[in-house]
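Dropping the structures in below, format is structure tokens.
Readers should treat all values here as calculations from the given coordinates under stated rules, not as data from a laboratory. Source: prediction; values computed, not measured. Cβ atoms are built from the backbone, for glycine too; each structure is taken alone.
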Structure P
Amino acid sequence: MIINEQPNDYRDVDLEFSGVTDLIAHEFRMLGCQVQEIGRLVSICLEDKEVFTFDSETSYTSRVSTRVLKNKAVARQLIKEAGLRVANGRLFSKSEKAKAFSYIEQIGSGVIKPVDGSHGRGVSVGVSVGEFDLAWGLAANLTRNEILIEEYFSEGTEARYLIVDGQ
């Protein structure tokens, strides 16, 4: 199906594009779609369908879900929007160590993790003010981007879920 036979021309468009994500979002908005950007993830709604793109990949492949889950900030946002509870938390760049320390002082005990980590590497649980420097260093050494600090709940059960075909 051809949607627009005219070539794309962005010379007269007053937008600052930071990459393919912005171009995709712009084009779908021009087509009248509802578009939401969450980092490099784009949610596109048209009528009753929702499709996600991550850079130029679509949610018609499993790669998008894999990439989303590798970014804890994006995953948290989607889980929250789905109506599920997530621990209160904040993102910090590696250069915001002092702000992150103040946040740990404020919440008392936290979980510090690299936003793009996997398999629990660089994750420190139940971090207090006295353990902050070590936990921050572990997360900072394993992230390319940011560090997520969440409130720590000592009660309850930690769980990991694998969802296949909606189950």
Structure Q
Amino acid sequence: GVGKTTLAQLVYNDSKIRCYFNKSAWVYVSPQFDVTRITKEVLESISLHVYSGLMGLSAVQCTLAKEIKGKKLLLVLDDVWNESPSNWEQFLEPLRVAKSVRIVVTTRSKAVAQIIRTTHIHDLSCLPQDQCKLLFEHYAFGGQIIDGSSRLRKIGAQISKKCGGLPLA
């Protein structure tokens, strides 16, 4: 892709950001937005404990609420496809007891960003062809300057064109 997950990882792993929050969790969501599964994964991630006995959504949400009450939480939800407002409301319910919650969502869908009422949308796009070519050459040729008429440079240009603005794909 264009680097949505990579950008989210840089934010999530930044030491200054991590120091600000008491708890943090990273959950890969996928096309299937199962509120119980996602909530349980958040709970297990922040508590570093496996909750095999908790099966129902209300039990998982209650336990999560106890874990985060009065705390600052950073939550990354990676690859979200769900466009159902009711699922979002249900998922967000136990998070209301936290002192502060910041949620970073990666998605391919602008509708998801609108449904979750995001405050900042960072729409990542592919690189323009000339920048894609330069970045590709930098990594492919190890930062060396290559003669403008060389066969390698022509091959690099063809490859970067096929990458369609995703030079590291």
Structure R
Amino acid sequence: MKAAIIVFPGSNCDRDLKVAFEQAGAEVAMVWHKDDHLPDGIDIVGVPGGFSFGDYLRCGAIAAKSPISASLIRHAGRGGYVLGVCNGFQVLTETGLLPGALIRNAGLKFLCKDVALRVEDIDNAFTAGYEKGQQVTYPIAHHDGNYQVGREKLAELRGEGRVAFSYVDNPNGSAGD
């Protein structure tokens, strides 16, 4: 498997993501945001956490306009895997690859804690090792993790199997848990 990780000014989890991909057996290429294409033969693209471009304007908004973003969108359009972690998820919403937006947490505070998640879909490479409905615990750490999307679009995403996890006890006000 070949992976690419897009690095923006302010990314700070790109090396963690590289190690994770390598431990999963991937050959990893680090791609600078000013590059205009991904390396050939990439199976998965990781968009790491951090504070891309200092998170000025909206989180991920400036990163979404980087030259590499067009190649990322083409990769996803061909059915290639894309993983957006933390700020990377915000970048994916700003590119339009994911509908909706991430806004300030409902309580207006930074959250850093372990939370229970419910596995919603297992028909993909990321969650195939789980059982549907299984509860798992993962850490969260965000100030702008409140995912908002319209009810109809959320129902569409669920119907297409594009919601991997939901919060058991919604910590930040996200739509549909």
Value 0.50, calculated as FRET efficiency 1/(1 + (r/R0)^6) of positions 45 and 157 (r between Cβ atoms, R0 = 35 Å, to 0.05) from one of P, Q, R, is from structure P
FRET efficiency 1/(1 + (r/R0)^6) of positions 37 and 109 (r between Cβ atoms, R0 = 35 Å, to 0.05) computed as 0.30: which structure among P, Q, R? R
Answer label among P, Q, R for the case where helix-only ellipticity at 222 nm (-39500 (n - 2.57) for each DSSP H run of 4 or more, over all residues; to 500), calculated from the coordinates, equals -13500: Q
From the coordinates of one of P, Q, R, mean projected area of the Cα convex hull in nm², for residues 21-100 alone came out at 5.2; that one is structure R
